Structure formats: C-alpha cells, structure tokens
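Please treat every number below as a calculation from the coordinates, not as lab data. Computed from a prediction, not measured in an experiment: that's the story for all the values here. Cβ atoms are built from the backbone, for glycine too; each structure is taken alone.
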Structure 1
Amino acid sequence: MNFNEVPYTRPDAEAVMAQVRQGAADLQAAKDGDAAVAVANRVTDLLNDTMSQSMYTEIRHTVDTRDAFYAQENEFWNEFQPQLANAEVDYLKAVLASPFREALETVYPKPYFLKAEDQMKTNKPEVVALQQKANALSSEYTKLIASAQLDFNGQTYTLAQIGPLRDDADRATRKAANDAYWGFFAAHEAEFDRIYDEMVKTRTEIARKLGFKDFAEMSYVFMDRFDYDEDMVATYRHEVQTKVVPLVQAQRAKQAKRLGLDHLAYYDLGVQFKSGNATPEGTADELVEAARQMYHEMSPESGAFFDHMVQSNLLELLAKPGKASGGYATFIPAIESPFIFANFNGTSDDVDVLTHEAGHAFQTYLAQWIRPGDCVFPTFEAAEIFSMSMEFIAYPWMQSFFGTQTPKYKYAHLQAALEFLPYGILVDHFQHQVYTHPDWTPAARKAEWRRLEKLYNPDKDFSDNADLERGIWWMRQGHIFEAPFYYIDYTIAQVVAYQFWKRFNVDHDETAWQDYMTMAKAGGSKTLLELIALGHLRSPFEAGALDDTLTAVKAQLDSVDDSQL
C-alpha cells in the first residue's frame with residue numbers, strides 16, 4: 001500500500017446520513033442478536049469509510065494548506081461533520097435501547113456505549129449550524145498560522161522552521177529570532193483575538209442550547225472524561241502548583257548557572273546548555289533509519305509496525321511553506337493504518353516526534369482489531385500515555401540519534417517533561433476561566449493568561465517583550481483554538497508515563513514492555529483507569545501518586561553533574 005496513491009472520494013452527504021438513519025430503523029426492528037449485529041457491522045463499515053475520507057482530506061490539507069482542492073474539501077467536511085454527528089444520534093439511541101446489548105458488545109467495546117451517551121448530549125439539530133461555524137473558525141486559525149513567512153537574517157522561515165534559531169546557543173541570535181517569531185503574533189493579534197472571541201461566543205451558545213451552564217461544564221462530556229470530574233481536576237491542579245512549580249524553579253536556577261546568567265529571560269528558557277542544546281546527528285532519512293533500527297531492536301511487533309509506516313509512505317515529516325504547524329498521529333480505518341504528520345526542523349523535537357507520535361501510531365497499529373474506527377484510540381488522556389511513555393522507553397537508543405550529546409538530551413528531556421506539567425495545567429486552567437467568563441473582552445482574557453502564567457510559570461520574564469507581558473503567549477497554542485480543553489490530558493498522561501520511565505530506566509522491570517503492549521492493544525476498549533490498572537500502574541488522581549513520581553524524577557536529575565554537560 002502506498003498512501004500517496006490512496007484515492008479520496010467525497011461522500012454523498014445525504015446518502016450517508018440516510019443510511020445511518022436507516023441503520024437506526026433496522027436496529028430497532030431487529031428480531032434477534034444476529035440481526036442486530038448485522039446492522040451494527042453495516043453501519044460501522046459505513047462510518048469507518050466515511051471517517052477515512054475525512055482523514056484523507058485533513059492530512060492532505062494540513063500538508064499543504066495552499067492546495068485549492070483540499071482546501072475546498074476541508075470546507076465540505078467542516079459543514080458535513082456536524083450534520084453527520086447529528087444523524088448518528090438516532091442510531092446511537094437505537095444502540096443504547098436495543099434489547100440485544102450483549103450481542104452488540106461483540107461489535108462495540110464498553111467505551112463505545114459510554115461515548116454514545118455523551119454524544120447524545122452534545123449533538124442536536126439546533127446546534128449544527130453553530131458547530132459548522134466553530135469548525136470554520138478553527139480552519140481560519142490553521143490557515144493564519146500556516147501563512148507565517150518570517151524574514152530573518154536575509155532568509156524566510158515558517159514558524160516551525162525558525163525554531164532552531166529561537167534556541168540558538170548565541171544569546172543575541174535567539175533573542176532576535178524570538179522577536180521575529182512573536183512579532184508575527186503581535187502583528188496579527190487583532191485577527192487572533194477576533195477568531196478566538198467568535199469561538200468563545202459560538203461554543204458558549206452551543207453549550208447553553210444543549211442545556212449546560214457553560215462550555216467548561218460541557219467539556220467533561222464532549223471530552224469523554226469517564227473516570228474523573230471537575231473537583232478531581234481542581235485538586236490535581238493544586239498539587240501541580242504547590243509541588244511541581246517549586247521543583248521547576250530549582251531546575252531553572254541550575255539552568256541559569258549552567259548558562260552563566262544572573263537570571264533567565266524568556267528567550268533563554270529553551271536553551272539548556274552554554275554549548276547549545278543537543279541536536280540530532282544526521283539527515284531526516286538517517287533519523288528515520290535510526291528509528292527503524294530502534295523499533296526492530298525494541299520488539300518484533302514494533303519493528304513490523306515501523307517498516308509498514310516507512311514502506312507505505314505513512315510519514316510526512318519535513319517542515320515546508322504552506323504546511324500546517326505542529327504534529328499529530330491519526331488512524332485511518334479504511335486502510336487499517338496510522339499516519340504521522342510532523343515538522344522536522346533540525347532540533348531534538350525531530351527525535352521526539354519519532355518517539356511521541358510513533359507511540360500513538362504503534363498503539364493504534366496494535367489495536368486495529370477494534371471495529372469502530374473511533375475506538376481504536378482510547379480517550380484523549382489515555383491515548384497520550386502511549387506517546388509520552390514511548391519517549392522514555394526509547395532512552396536506551398538515543399545514542400543512535402545524538403551520539404556524544406546523548407547525556408545532554410536525556411537530562412534536558414527529563415527536565416522538559418517536568419517543566420511541562422505546570423504549563424499544561426496553565427493551558428487547561430486558562431480555558432476553564434475563559435469559558436466560565438464568556439463575556440470577557442480580548443484584553444481581559446490576555447490579562448487572565450498573564451495572571452495564571454505568573455502562578456504556574458513564574459520563571460517567564462517578559463521584561464524584554466511588551467507583547468508577551470500583555471499576555472499573547474497562548475495564541476501560539478493551537479489546542480486552545482482547534483481542540484478546546486484537550487490539554488490537561490497531556491499532563492495526566494505525563495504523570496503515568498513517568499511511572500513507565502522509572503520501570504524501564506531505573507528499575508529495569510522486565511514486565512514493563514508487556515504491560516505497555518497489553519495496554520496498547522486494549523486501546524479504546526477500556527477506559528483510562530481500566531487501562532492504568534491493566535498496566536499495573538497507579539492513577540494520577542490517587543493520593544501520593546504524584547509525590548512518588550516527583551521524588552524519582554528529582555533524584556535522577558540531582559544525580560547528574562549538569563555543569564559537565
């Protein structure tokens with residue numbers, strides 16, 4: 001299979017919705033379990049194929065947002081997806097009401113039924129037009145980010161391409177590169193403000209029409225947060241603020257000392273060592289070959305997986321003009337394959353992609369036995385366990401990517417994971433504040449971001465940049481625009497992934513890989529806490545779980561003489 005040759009066909013929207021509604025009627029009329037299963041299989045095949053066509057569009061549109069054909073198809077899907085979700089509601093009602101639940105469970109895993117209940121609460125005809133508007137606004141943000149052309153030192157860069165210069169070992173260079181990067185956001189601040197203001201108002205209207213107090217309350221339903229609630233998250237936020245933030249500040253003091261600085265400016269935070277950060281050695285092709293060797297040595301299953309990704313052209317890795325920012329992994333049911341999208345730019349992030357996004361992809365590769373395509377991945381926070389854990393599982397092979405710089409990479413990576421926890425909480429807390437105060441002006445939102453930033457990231461000194469001091473940092477965080485409330489998931493997963501880090505790299509636990517594989521194969525057939533139990537891990541919401549994790553990480557960082565790196 002060559003992904004580049006996989007054909008895309010726009011579905012007949014009315015015909016697809018009619019078939020889904022017919023499925024609902026046929027399921028209600030089913031006389032026995034066999035008849036119910038036949039209907040379920042038919043509808044699942046239809047939705048899997050339809051979902052796959054949507055994914056072909058998303059992938060090809062994000063690879064080149066300037067492609068007129070896929071830009072047009074993206075607009076079609078922005079309109080059609082809310083309509084299809086609404087059409088699915090009748091079918092989901094029939095599934096939940098079916099007297100043949102036991103038979104249907106041979107097709108649908110337990111979380112499918114839980115998701116069905118949530119989808120019925122978040123999809124109604126009266127909000128379809130609003131959902132379409134939210135989708136269009138999200139696409140507008142994507143295009144705005146992708147349009148960035150930064151003139152710097154006589155060359156033109158995208159936001160991703162200028163990344164290495166923002167962390168350059170030369171302080172003057174990195175300050176100037178950061179000025180260019182943030183200058184784009186400042187120059188387009190009014191556009192970002194308008195897009196987000198419309199998003200907040202649109203999403204708030206959706207929530208209220210669906211009977212929720214606000215969009216923040218609704219988020220626990222549309223994000224399928226089955227195993228925890230807002231009170232547990234509030235406690236978790238407090239734990240991070242009081243226990244992790246002080247550890248990060250201690251690490252920042254060590255970083256400043258390594259760099260020979262009295263204090264760190266915001267443009268210094270990404271530079272860990274005076275000699276510069278660890279950078280991968282080799283071309284993109286050589287990094288992919290190193291990854292192939294790593295996954296073959298890791299296990300037969302991971303080796304076969306990565307061969308499939310390379311041979312089938314399922315890796316889109318290089319940063320280039322017109323390409324959407326960031327990285328992602330997705331699973332395409334029609335071809336039973338994952339796909340990885342990234343923006344290689346010559347930094348350690350390139351290797352992180354080959355572990356993080358490959359962790360996602362490997363999990364779906366193992367879980368492709370699950371029939372409904374949207375259940376191959378588990379829920380968001382559970383899905384991130386596999387990607388973040390894979391970053392740590394890959395530690396023994398980092399020599400192949402970084403050579404003599406490997407100790408620098410491992411130290412910086414472990415510290416970065418620690419630093420990420422407060423930032424991830426900040427993004428979630430900010431969104432909670434915004435959507436519980438939907439009438440705030442853009443200026444009020446930026447002021448709130450800066451207030452929370454000082455709480456969770458007090459190490460950020462913006463005295464050299466009035467725009468960041470005013471609170472525009474969040475505008476570069478695509479999740480806030482495109483995937484609201486999808487962020488605390490990373491922090492929950494990080495705490496769990498640290499447990500795998502300890503089992504693989506400190507305890508050398510021989511059962512760790514099998515536990516990881518067992519969890520990955522289970523995928524979306526289990527809820528978050530069920531997966532954690534399956535892997536013999538502790539819940540991040542459990543008393544003491546965070547303490548144990550932080551103790552182990554601090555001990556590891558303190559054991560390294562960072563002045564020698």
Structure 2
Amino acid sequence: MPDYKAPVRDMRFVLHELLKLDDHYAALGLDEVNGELIDAFLEEGAKFAANELSPLNRSGDEEGCHFDNGVVTTPKGFKEAYKKYVEGGWPAMGGDVEYGGQGLPTSAGIAISEMTGTANWSWSMYPGLSHGAVATIEEHGTPEQKSTYLPKLISGEWTGTMCLTEPHCGSDLGTLKTKAEPQADGSYKLTGTKIFISAGEHDMADNIVHIVLARLPDAPAGTKGISLFIVPKFLVNGDGSQGERNGVVCGSIEHKMGIKASATCVMNFDGATGYLIGPENKGLNCMFTFMNFARLGTAIQGVAHAELGFQGGLTYARERLAMRALSGPKNPDGPADPIIVHPDVRRMLMTMKAFAEGGRALVYYTAVLGDIVNLGKTEEDRKQADDLMALLTPIAKAFLTEVGLEAANHGVQIYGGHGFIREWGMEQNVRDARISTLYEGTTGIQALDLLGRKVLQTQGAALRNWTKVIHKFCEAQADNAELKEFVEPLARLNKEWGDMTMALGAQAMQNIENVGAASVDYLMYAGYVTLGYLWAAMAQTAQEKLAAGTAEEDFYKAKLATARFYFKRILPRTAGHKGAIEGGLDCLMELDEAHFAF
C-alpha cells in the first residue's frame with residue numbers, strides 16, 4: 001500500500017491562486033477566515049491523514065468489520081483514530097457556532113475531507129455522513145431538535161446516517177414501505193428495514209442518529225407521500241443525557257467488494273421511536289439537503305482514488321526498471337531503464353494527474369459555490385450560486401467517480417502483475433473506488449438528473465448559466481496568444497455543447513426515451529468540457545505566475561504541461577460521446593427483449 005502524502009502545494013494552488021479564497025471570504029464578510037488559517041488546517045490535516053489514517057488503510061481492508069448479534073466492531077485502530085479526530089476538533093469545523101461548531105464555510109474544510117478520504121476512504125465514511133445529518137437538522141429541524149442533537153453531532157461525540165434504501169427499492173424511493181405511526185406524545189413509531197446503510201452501526205461513537213425516510217398511515221402514494229424522521233440509536237433524556245436503547249438494530253453487515261472497513265448495514269426498525277423533521281410528506285425535499293451533501297462527498301472520492309493511484313503509480317514508475325527506451329538507454333549504468341521513460345506509462349501517469357488535479361479544482365470550486373449559497377450577501381448572489389451548484393453537482397459526482405475509477409485502474413496497470421497483488425495496495429484502490437459510481441445515485445441516475453431535470457426541464461437555462469461562465473472566460477482570454485491552444489478548443493466545445501443540447505431537446509419532444517438514451521454520454525461530455533474550463537483557468541494562473549517571476553517555476557510549468565496533455569489527449573474524448581449521442585435511441589431498442597439470449 002503506498003504511503004499517502006497530501007498534495008498540500010496543489011491544494012494551496014487551487015484554493016488560494018485559482019479560487020482566490022481571501023477575496024472570496026472578504027466578499028462574504030468573513031473577516032476571521034483567511035489564507036493563513038486555511039494553510040494551518042492543511043498542514044495539520046496532512047499530518048493526521050499521513051500519520052493516523054494512511055497506516056490503517058490496508059490493515060482495515062484485511063481485517064474488515066466484525067458482526068456479532070447486532071454489534072459491529074470496527075478494525076483495529078479505527079476507534080482510536082476517531083477519538084484523536086474528535087479531540088482535534090475536526091468534526092466541528094463547519095458546525096453552527098451556537099451549538100459548539102466553528103462556523104467555518106464549506107470551502108474551509110473541503111481539503112481536509114479529501115485528505116482523510118484519500119488516506120483511508122473506509123474510515124472517512126464514519127464521520128463523513130455526520131456532516132450531512134448536521135446540515136439536514138440545521139436546515140429543517142425544530143429548535144428543540146437542534147439543541148438535542150446538534151451539539152453532540154457537531155462535536156463528533158455522536159455520528160449520523162442516511163437511511164433511504166430498502167430491500168425492494170434502490171433509487172426508486174417512491175416505493176419504500178417503512179411505516180411511521182403517530183403517537184400521542186407527538187413522536188412516531190417506525191417499522192421497516194433499510195439496507196446499504198453506511199456506518200449504521202459501529203463502536204466509534206456513543207450514539208448514532210439515523211435520518212430516516214418513512215410513510216405516515218394516510219400518506220399519498222409515491223414520492224409525494226414520504227416523510228423524514230430522526231431516529232437515534234439511544235433515546236435522549238430531557239437533560240440531554242443518553243437514555244434507553246431505541247428499537248433500531250443492525251441485522252447484518254454486507255460482505256463487499258471494497259470499502260471493507262466501512263460497516264454497510266441492514267438496519268431493522270421495530271417500533272423505533274422517531275421524530276418528524278420538516279413538514280409531513282415533504283421528506284424527500286428535506287432529504288435532498290443530505291443527499292446533495294453526500295453527492296459532493298462522493299465526488300471527493302473520485303479525486304481521492306485518482307490521487308492515490310497517481311501517487312502509487314508514480315513511486316513505482318520511478319523505481320521499477322524494465323526494458324530500454326526506444327530512443328536509447330536513459331539509465332545506461334543500470335540493467336534497464338525506469339519505466340517512467342516509456343510513453344505509455346507516461347500516458348497513464350498524466351491521465352491520473354490530470355483527473356486528480358482537475359477533479360480537485362472542480363470539487364473545491366463547487367464548495368466555494370456552497371459558501372455563497374449559505375452566506376451570499378444578496379438573494380441574487382445566493383440564487384446564482386445555487387443554480388450553478390445544482391447543475392455541477394451531478395457532473396461532479398458521476399463524472400469524477402467514473403474517471404477516478406479509470407485512474408485507479410491505471411494505477412494497477414503501471415505495476416503490471418504486481419498491481420494484481422494485494423500487498424502493493426493498487427488493487428484495493430480499485431475495489432474501494434468501484435462503489436463510488438453506484439451509491440448516492442448511479443452514474444445513470446445522475447445523468448438523467450443532469451439532462452432531464454437540470455437542463456431540459458429548465459429549457460436550458462441552468463446550462464446557459466454555466467456555459468456563460470465559460471464563454472466569458474474564453475472571451476476575456478481571446479487575445480492571449482499563449483492561451484490560444486486552450487481557449488480556442490474550449491470555446492468551440494462550449495458552443496457545441498449548447499447546440500447539442502438544443503438538438504436533444506427537440507428529440508425529447510418527439511420521444512422522451514431519447515433523454516435516457518443520450519444521458520450518460522451527455523454527462524461525460526459535460527464533465528470533460530467542465531474540466532477543460534478549469535484546466536484552462538489553471539493554465540492561465542500558472543502562466544501569470546511564470547510571467548511575473550517565481551521561485552517555483554517547475555510547479556507552474558508542470559501545471560501548463562498537464563493542461564496541455566488534458567487538451568491534447570483527454571478532451572478529444574468529447575467527440576466520441578457526441579458521436580454516441582447522435583447514434584440515437586433506435587439502435588438501443590431495436591433488439592426485442594425476448595431475443596436477449598445466451
């Protein structure tokens with residue numbers, strides 16, 4: 001397993017130089033938050049990730065979680081690392097000050113989430129979902145619910161979960177069956193079974209607060225009849241102390257392909273006491289607060305696996321000697337050349353680097369939009385940021401996890417046969433990455449959300465908000481000769497994106513199934529163009545630094561070289577996705593279902 005070292009310099013580049021956080025925070029009136037504070041977080045977070053979490057990554061995978069009659073025990077060292085995480089105050093960074101949080105904006109902690117996730121994704125899932133529970137209660141909870149649950153969730157003493165999926169339904173939540181019966185005291189009794197519940201049961205925290213979707217007795221059918229409830233593992237007494245055990249028990253844990261150290265639980269609710277959060281039958285609306293948070297968290301997972309694959313692959317490629325370069329020996333005193341000299345190995349390394357660094361820029365950019373949604377000075381600013389974030393969230397979640405999985409596979413390939421061996425850690429990276437394209441909405445679900453809901457249902461308005469940002473960048477840099485290689489293809493693809501969307505809208509009016517036929521290719525096209533914009537912006541930033549004179553020439557030249565690689569070797573993939581979209585619906589549906597035979 002490669003030793004993870006947080007790419008602090010690149011994180012600082014994105015946060016300070018590309019996104020200009022100091023100016024961003026000043027515009028939001030956050031005088032106490034600045035680059036110096038963020039850098040302190042980065043340095044300490046990097047130490048925690050490298051020293052506490054990374055050493056547990058492989059051992060946690062080997063040991064997995066233990067299940068015994070409803071009790072789940074995490075792998076050796078996990079509980080102790082979590083205690084240090086809480087003692088360091090990391091869970092409280094973004095929490096409301098009124099309930100013990102530090103009140104920092106989303107962007108202040110986004111790099112910490114990446115660090116912990118890359119160092120040990122399984123471990124990071126335990127505190128990761130708590131942030132979504134906090135955000136949901138903060139936005140939709142009553143004052144009493146906030147005072148009861150937020151202090152302990154924000155401190156990390158308690159953790160949270162999201163309970164949606166049931167045995168008979170995955171993403172089709174309209175068919176869920178869990179029942180919530182009203183009680184005389186205003187509480188509810190929940191009965192039903194939820195599956196695939198990450199961190200549903202474990203030994204790392206004193207209490208677990210489940211955020212659960214269920215139906216009231218008189219609820220309408222479908223998604224319009226779903227309500228949201230808080231169901232704690234242990235009830236909470238009036239004085240805030242921990243009360244008796246609630247009627248929610250872990251029935252089993254899943255035996256999984258990857259993230260084996262993360263407990264994925266079957267949770268049985270047997271008359272469990274719950275409390276309505278938000279209005280009756282509006283639970284799905286409220287749950288989207290949690291789901292959008294989780295989707296951004298999963299986008300980070302794509303970056304994490306690309307980064308870990310890159311770090312492991314780079315270390316091996318520098319050390320492994322095999323064959324000679326076609327143009328002649330590059331290591332004449334050795335028996336062979338290091339494989340990093342071979343163009344195909346370079347192709348894989350550069351692909352991983354481009355996806356890790358480009359994905360980092362996209363996730364951090366989206367977090368900055370989240371700051372504006374929550375803290376923007378005007379309603380117009382908040383709405384504009386919210387609209388952009390709504391469009392970018394499915395792109396970030398689905399595209400970055402798809403290319404993160406690709407990058408993880410490249411990490412295995414660079415090692416050759418050794419990549420298939422567990423001791424090197426590259427195969428674990430692939431296994432852990434595979435789930436990212438599935439949970440929090442599969443790539444297909446995210447693609448339908450993007451093309452169907454976000455783009456076509458807004459008559460293209462949501463897309464135009466984003467393509468306008470790209471257009472303004474291209475327009476501003478049109479006379480910059482040194483950026484021509486980036487700006488011209490980006491401007492062309494940005495226009496093509498709009499034209500292609502209009503054509504798809506017309507086809508959807510003829511047959512709505514055209515949306516499903518085109519959606520995944522459309523999302524991948526959107527992802528490549530979006531990353532193209534961010535790479536062009538990073539190239540501009542690097543170019544400006546070099547022109548001004550810098551002691552870090554190598555760093556900025558590497559940025560330009562990676563941007564050039566992305567535009568020459570990755571961005572052309574858009575043509576294939578465009579061609580597939582134009583291939584249409586008919587070829588997918590031509591074969592009769594009965595003729596799908598072995």
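From which structure (1, 2) was Cα extents along the principal axes in Å, for residues 292-411 alone calculated, if the value obtained is 45, 37, 30?
The structure behind it is 1.
Work out the source of -20500 here, i.e. which of 1, 2 gives that when helix-only ellipticity at 222 nm (-39500 (n - 2.57) for each DSSP H run of 4 or more, over all residues; to 500) is computed.
Here the read-out was taken from 1.
Kindly point out which one of 1, 2 the value 0.00 was derived from, the read-out being FRET efficiency 1/(1 + (r/R0)^6) of positions 148 and 492 (r between Cβ atoms, R0 = 25 Å, to 0.05).
So the calculation was done on 2.
Comparing Rg/Rh (Cα atoms, Kirkwood Rh), for residues 28-275 alone across structures 1, 2, which is largest?
Biggest value here belongs to 1.
To test your reading of the models, identify which of 1, 2 gives 12 for relative contact order in percent (Cα under 8 Å, 6 or more apart) when calculated.
The read-out was computed on structure 2.
If we compute distance in nm of label points 7 Å out along Cα→Cβ at positions 284 and 316 for structures 1, 2, which one ends up with the highest value?
For this comparison of distance in nm of label points 7 Å out along Cα→Cβ at positions 284 and 316, the top structure is 2.
If mean count of other Cβ atoms within 10 Å over residues 260-267 comes out at 24.8 when worked out from the coordinates, which of 1, 2 was used?
2
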